[in-house]
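Derivation of every value follows stated rules applied to the coordinates shown; laboratory data play no part. Model, not experiment: these values are computed from the prediction. Cβ atoms are built from the backbone, for glycine too; each structure is taken alone.
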Structure I
Amino acid sequence: MSIAPQERLKIKRLVKELKTHKAPHTEFVSVYIPAGYELSKIVQHLAEEQGTASNIKSAVTRKNVQGALEKMIQHLKGFSRTPEKGLVIFTGNIAAAEGKTDMRVWSAEPPAPLNIRLYRCDKAFVTDILEEMIVDHSAYGLVVLDKRDAMIALLRGKTIIPLQKTHSEVPGKFKAGGQSAARFARLREGATKDHFKKIAEYMKDQFLPLGNNLKGIIIGGPGITVTDFLNKDYLTGDIKRKILGTKDLSYTGDFGLQELLDRAQDLLSEEEVVQEKKIMTRFFETFRENPKKITYGERETMKALEMNAVDVLLISEVVSDEKIMELEEKAEVGGSIVVMVSTETREGAQLRDLGGVAAILRYEVE
């Protein structure tokens, strides 16, 4: 299941905040409620835990545990039913000083349907389940090749991860002295076959272990070379079935991977990285054609937000959480679209260098 960037960011913030708190004893309560589970059963379970907590020897710990459970029960009574994807709730006394009380409660609908029920009272909140849910394990396989070189990589989210590089023993186009043209051609053909077999073997080794997390494979390179590679029996059927398409490229190596990503946007049209590239391309095109319809830098963009002039707000992931929240609040008031932009793409790195904050405007601003 694809998780929207804003939803992922919201959960990351929640996890970050929860991890800042530690209890001196086992008194922080974490509860995970699966999708479709009856809240009345959870409330009943928490009430039973309140009774059990009366046996805790330490008066301070007993008070904190029972207080946390009561806070959670009262919070749950505000829900008519379990949200569609389930519910996570955390309560505890986060006051640092002994004898002080600052009982807090946090709750959120998880980013994907929750299939686990959990109750735990511990010195820290249980966040690992939420953290795992926002990790995107899916990936695309990327392969760039020609008759001399090849590189195999993964596209995971917005990041290209090089996996394997290989170089062929195919001799150059001009034969050495003393060799017949026919023999030289046979040498080149044999070395090309060995090169292609090696690429196919590496693809199998790198991609098959991913199982269903491999969403597809895209292959790039000179058109004739790619066709030769695919039309022979180098690839196994399970790899062939994963191939989404091919692109004619000028480069291999790191440049080739970037070129493949740029040219494969039709094949990756639903992917976050492509959506990010499209919106950043729109920003830079507007910048060139009508500079008065964009802003960049925190001060200028904040001014445009206050004027309700922002159509799309672009925020780099390098911006602090506090500043992101401030910008998002302003954007929400003005009905602006908010797009979080990574630094993993070239366009994202450019936004970072522009100050990390920019906007496409609804109308020109002087």
Structure II
Amino acid sequence: MILSASLPLLAEATGRTPYQTERLGEIKGSQAKPVDPGIEAAELEALYSEMAQEPHHDLKGIVIVRRGRLASERYFNGDSIDSLHDIRSATKSITSLLMGIAIQKGLVHNVNDSIALYLPGLPKDGKEKITIKDLLNMRSGLNANDEDLSTPGNEDNLDKSSNWIHTIYTVPMKGVPGSKYNYCSINAFLTGVIVENVSHMPLDEFARVNLFEPLGIQDYRWRYVPINRITGQGNLSITTRDLAAIGELVLNDGVVNGRRLLSHDWIASSLASQVAISNSDPYADFYGYMWYTKAEPIDGHNIEVHFASGNGGNKIYVVPSLHMVVAITSSAYNTNYGQRRSRDILWKILATASLQTSLAR
């Protein structure tokens, strides 16, 4: 169903407490007043019907938040509001937020620090020249490329390891840190390890205390790997609604319910167009602190979208100009259509939202 009713009415229909009213930003006006998401309901219904009939049967959920309100959601292929879903590498963007919190708490000095300050036993073979910023920008210089199985730091080699830290420490340097973008999961894993080391907490526990609980996120799973580490680069399982809540936090400049979880500077830097990547990524123009940016061509003009992205088409899309967040979960892992399908869903939502916004002016 299209969720155009108020959140209390939504709770009655779903049997769940409307905690989103507390989590998705300041709610103004009467709770009994129907939500007006500024999106044509008939267009959304057509989109949902099309997705329900598409042949792959691996799209899981779409949640749209507009102006701080849950505007619409739909689940597919057996998933529901409560379903936990592995968002794969969209996790990286969340790990980046956790690094921002660690810096804000004074546990890490700043992004220009050498990673050697926080990784005991790191070999001094050039790795000591890598900064935290280099990890966040995917410019560590390590001989690691998730799209090249021949590189020793490929993520598949980590999955075969009985000691991830030891395996990463043996990966040789290939380039000068800070010079070249090269997507590799090692960078995000090390980012998470640093947060664990400085906080003396597993990454999932640090996230629970400092990010998830303030957002009202209670149910999630995060993969542990040898030896007793959390996969900061992926494999966080979370609901589609809670994924949207993280997007709403980013849209609201790191503030929820009047409480600042992340500094303005961290959010701005995370979303900034720091590294041009369009030559290597057809779905993005720039990379920040493990967040992507793309100018999406909609109705003859470009709409800037910031996003987290995971294998199979798992996405958090943040659209500042439309005051909108779109979260998409999908199990189209390792396919050639998952990412494209999520982009096409976004385009259709942006087109009708953009049109409705223009008509309202």
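Below is a table of values for the structure above.
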read-out	value
Of the structures I, II, the one that 10.4 was derived from, the read-out being mean count of other Cβ atoms within 10 Å over residues 97-104	I
Answer label among I, II for the case where semi-axes √(5λ) of the Cα gyration tensor in Å, calculated from the coordinates, equals 35, 21, 19	II
Computed 0.85 for FRET efficiency 1/(1 + (r/R0)^6) of positions 129 and 337 (r between Cβ atoms, R0 = 41 Å, to 0.05) - originating structure among I, II	I
semi-axes √(5λ) of the Cα gyration tensor in Å, for residues 49-232 alone derived as 64, 16, 12 - corresponding label from I, II	I
If helix-only ellipticity at 222 nm (-39500 (n - 2.57) for each DSSP H run of 4 or more, over all residues; to 500) is computed and equals -9500, the structure in I, II	II
Among I, II, which structure scores highest (criterion: relative contact order in percent (Cα under 8 Å, 6 or more apart))	II
